[in-house]
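Structures given as structure tokens follow.
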Structure I
Amino acid sequence: MAENSNIFLESIYLIVSFNRDLMEIIGMSMYVSISALLIAASVGLPLGALLATRSFFGSKVISIIVNAFMGMPPVVAGLIIYMLLSRGGPLGLLGLLYTPSAMIIAQCILILPIIAALSRQVIEDANREYNLLFLSLRIDTFTRIKTLLIECRFSLITVLLAGFGRAIAEVGAVMIVGGNIEHSTRTMTTSIQMEISKGNLELAMALGIILLFLSLSINILMNILKTYFQNTNGVSRDE
């Protein structure tokens, strides 16, 4: 018990003293996850909005594929990207394997279906509610999508937070394509796995505390936004 207490105290000291290695790992994790989120959001939100507002040839197939890929095992995504980026792969000449760019690609593949599917559901409900108004105004598809994205912005922020939470907690895919290289491609999740195997429990515990804090913060933000969105809707309806 005393030994565990010492490990916990030492992990707290690493955090409050802004340990260089700890900050470097956290910085890499945030860089990779935020970059992946921005790229995935720039594709997933418009795709979800398009699927929610337009019925075109292949739209149902795309929706099924997007929903199916929400549950893609991370190691499968990592394996696919590894084969694409390896020397014998079609993209091997780019030299992206075992770099932060490869990890960003892996996380994009994992969270893009989540953002697209959840945003489609959110926007589809709003589109159904405002459909008659849009038809009466005879607005085009682009304006409809733009209006719905703005109208659903609070709900879509929770979708993005869910995507970020999925990305920051990823370990399998980023381990495969990043290689967990010191001072280069180490993230919080891959470092925890490695440090535990090495017996360096202080650093692993410190990283675990940061991950737990991020997870709690994301969930608190999602609940705050959800409550705010519900209250806003309630006020607008009463008025």
Structure II
Amino acid sequence: MHPAAASAEPQDVPDHLWSIRFIDAHIPDTKASGLPWDGDGSAPDPYLRLVLDGRVVWETPIQANTRDPKWNVTLPRNVQISPRTKFRLELWDSDTASSDPAGAIIRSGLPESALPNALAHLTLDNLAVVTVVVSPALPSRGLGIEFEQHDDALWVLNVEPFSPAARAGVHVGDRIVAIGDSRVEALSAARAASDLSLSTDRGATLTVADKGGKARQVTLERGEYLWLTM
């Protein structure tokens, strides 16, 4: 799997799939309670936590002793946020002993101000302001599976949900026994891995056996994108 050399057309992007970059934040002088951030009066050590449908998806690095942290980091993978997704962006102070975040914005779906490719300033409930950029999802190239090499087959361990493999109907537990006209058992490990990595570029047909041993053929669409998600 690797980044796509060219940008995907908008119609190619799966619904509600986004790339998010956290730029910076401005944090009030005190906590919402009016108390200082730290006992010695110093500034907080802030970081952000993105929570979707109750699952912690990602955290930014900690910025030490500042009310104006600058991250400018993009999530390593795309995220799916539909209008019904429970979106929660939390601000934390790494010195805070409490399990509660220092501030948060909680809503369904992306904030209205998060327009594609534009700076969005999100005001949290403690009046901290976080700047983000939400962009269309970033495409990659690749089949979108993890596999284990065996003498006679490649055993599928994981399938990315927005991938050529998933769209073709490859499932976890399947065994890829042939790539095009070549049986895996007749290939070296390196050749099998190479042929599989090129299978989407070639629009290859894979022969796949399910857990019960029943074989079927799946055809990959040439040039399809892989959309890696968190």
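Read the figures in this text as sums done on the coordinates, not as results from a lab. Here the structure is a predicted model, which means the values were calculated and not measured. Cβ atoms are built from the backbone, for glycine too; each structure is taken alone.
One of I, II was used to compute P(r) over Cα pairs in 10 Å bins from 0, in percent, and the answer was 7, 26, 28, 21, 12, 4, 1, 0. Which one was it? Checking each candidate, the match is I.
Figure out for me which of the structures I, II the number -2000 belongs to, where helix-only ellipticity at 222 nm (-39500 (n - 2.57) for each DSSP H run of 4 or more, over all residues; to 500) was derived from the coordinates. Label of the source structure: II. Work out which structure the value 1.00 belongs to, where FRET efficiency 1/(1 + (r/R0)^6) of positions 95 and 175 (r between Cβ atoms, R0 = 41 Å, to 0.05) was derived from one of I, II. That value comes from structure I. Computing distance in nm of label points 7 Å out along Cα→Cβ at positions 127 and 215 across structures I, II gives 3.5 for structure I. Once relative contact order in percent (Cα under 8 Å, 6 or more apart) is computed for every structure in I, II, the highest value turns out to be that of I.
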